[in-house]
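These notes open a run of structures that come right after.
No lab work stands behind these numbers, since they all come straight from the coordinates. Note that the structure is predicted; figures quoted are calculated from it, not measured. Cβ atoms are built from the backbone, for glycine too; each structure is taken alone.
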Structure I
Amino acid sequence: MIDHQKPLGSGFGARSTATDVLADIDVAGKRAIITGGYSGLGLETTRALAASGAQVVVAARNPAAAAVATKDIGGVTVEPLDLSHLDSVRAFAEHILTGGQHIDILINNAGIMACPETRVGQGWEAQFATNHLGHFALTNALWPRLEGGARVISVSSAGHHNSPINWDDLHFIGGYDKWRAYGQSKTANALFAVHLGRLGREAGVQAFSLHPGKIFTPLQRHLAQAEMIAEGWLDVSGAPADPTFKTPAQGAATQVWAATSPMLDGLAGLYCEDCDIAVRAETTNQPFVGIRNYAADPDQAERLWTEPRRDCRRLQPLRGWSHGYEEENIEQIFT
């Protein structure tokens, strides 16, 4: 079997911007949904796609803040969505489904990182619930509008190197570690794209995951300055000290490239970084580069879709899935 998890030679790189990768891509009239598309990388992604003619729906936990952030960007609408609450996911999806328009691009961009131990829903660990389960439910519910040519992009991270899926304790009931929990959620994002890439073939839906790079954004809101100084991200005065950090426009480039590049046609399920397909981490001695084998494993990916959630009570099934996954299987994801 050919391993496609290797760079293509896209012509872009770590310093390319979202605008750069769209220079020769026609997205005029396409419809994109971007979760968290009003802050950090999400806002840069919204700007770039809208400037190129796409109609962008910004799914926002804070719609008022989103309206202010996007008020000068044409072609953008804001809709409320809180990924940590499945009722909110259902309400958002039902609104979009009622509109009847096809979705060309879904960028599952919103997320939280290294937060204090927080429980949401039925006792779920907040990073796993927000970064993975909420986006899983959203994609599931929007499926009727994704069939027939959509790309679904999962914003993962090199942080997935910190942890595989913690199968024996998905929600860290036995002891919380903020970086392991974040790493697990980012591994889940990559595995989600692996299995969705497989399930979506007959429906013409392609899925990809990616590492955007290191960027200063509101994602670091839960980190103390001393912690970032210790990591070498900031100097003792609090100024940026790591030259490998990207600007937000550069950080948004890989998700925009993954969402639009024709070079990726037929290669669904892969993990990208620096505007190209990433290497396998096991083939390089560089830390936090490429994708770990456990985050690209198709068996792990399938298990993540079917493993019962023993510590969560049963929920009402979401509507809108196909490809042999009956409603009882959807419900099982949140069991």
Structure II
Amino acid sequence: MASRLMLLDTASLYFRAFHGVPDTIRRADGTPVNAVRGLLDMIARLSTEYGPTYLVACWDNSWRPAWRVALLPGYKAQRVAAASPDGDTETVPEGLTAQIPMIREILTVAGIALVGADDHEADDVIGTYAQLAGMPVDVVTGDRDLFQLVSDDREVRVLYTARGMKNLEVLTEASVVGRYRVLPSQYADYATLRGDASDGLPGVAGIGEKTAAQLLGEYGSLDGLLAAAADPGSGLAAPVRAKLAAAGEYLQAAPAVVHVVRDLPVPALEAAGARLHAPGPQARAELERLGSGWNLGGSLNRFLHALAAYPAEQGGGTSRYP
């Protein structure tokens, strides 16, 4: 089997699972398990349909990193819990909060690699692995920010979940251009210009999607556009110059916030235990115990069946169970 890496935007997936699977599915103590079940089903489906040899569940060690907030105080501000005294607690449905440790535990027992990085988001972990992988990469996410990683040359695709797992969109460079009329390498600058309410990015007032795409098509990048704005002889229209000037402070700060980090000191794939494998006997027994106690039903069975297609673990993984 040719090597292929799959990178999961884990929070994006478990939020989708929580909202897509009825929360009436609960374990004996009444705790919902819909997000756990849904995520297991997602991993089973993805590994079966796309055949990754390596898989990393990328984690938000910080969902709203302080350095991004320092640059752009409004970054994700609309998602901050009302009762958060330090502005660092995300609004998460009560029924999901209790499931996040369960998700970590069951993935760890199964030997699925979980990787996060201090003061960084899962997006940055994904960006780093996609940059360093040296093999085809599938990024699974519902987050448009990660479209900036798509590259035909490096064989990086996005499996976009916005329409659901049964209607995944496989995004290549042509797909991104077809949607937005910009290259993936221009997408972060495009998002900076047009704004993104889901991340608290105001954008440049008066510059929408069409104008942002047109300007990037003409000037190549935000830096090229700002250079043209600073050049009286560039031919850039006066109204656009005025809009860019009015947003000058924002345009200085936003690119570092929007661009995904691609050089974090993440562990190598083998060291992270990212090679997919069938759980060993003790791990399987523990998974079945958790499945019974947590009422995971057919979701765990489908997950185990999908992993059974892979070779048995040969040591060096991160699972607590051989």
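With Cα extents along the principal axes in Å derived from the coordinates and found to be 72, 47, 34, which of I, II does the value describe? Label of the source structure: II. Computing helix-only ellipticity at 222 nm (-39500 (n - 2.57) for each DSSP H run of 4 or more, over all residues; to 500) across structures I, II gives -8500 for structure I. Structures I, II were shown, and distance in nm of label points 7 Å out along Cα→Cβ at positions 66 and 98 at 1.6 was computed from I. When distance in nm of label points 7 Å out along Cα→Cβ at positions 114 and 130 is computed across structures I, II, the figure 2.3 traces back to II.
Given a value of 3.6 for distance in nm of label points 7 Å out along Cα→Cβ at positions 50 and 266, calculated from one of I, II, which structure does it belong to? Value 3.6 for distance in nm of label points 7 Å out along Cα→Cβ at positions 50 and 266 corresponds to I out of I, II. Each of structures I, II was scored by FRET efficiency 1/(1 + (r/R0)^6) of positions 42 and 186 (r between Cβ atoms, R0 = 25 Å, to 0.05); the highest score is held by I.
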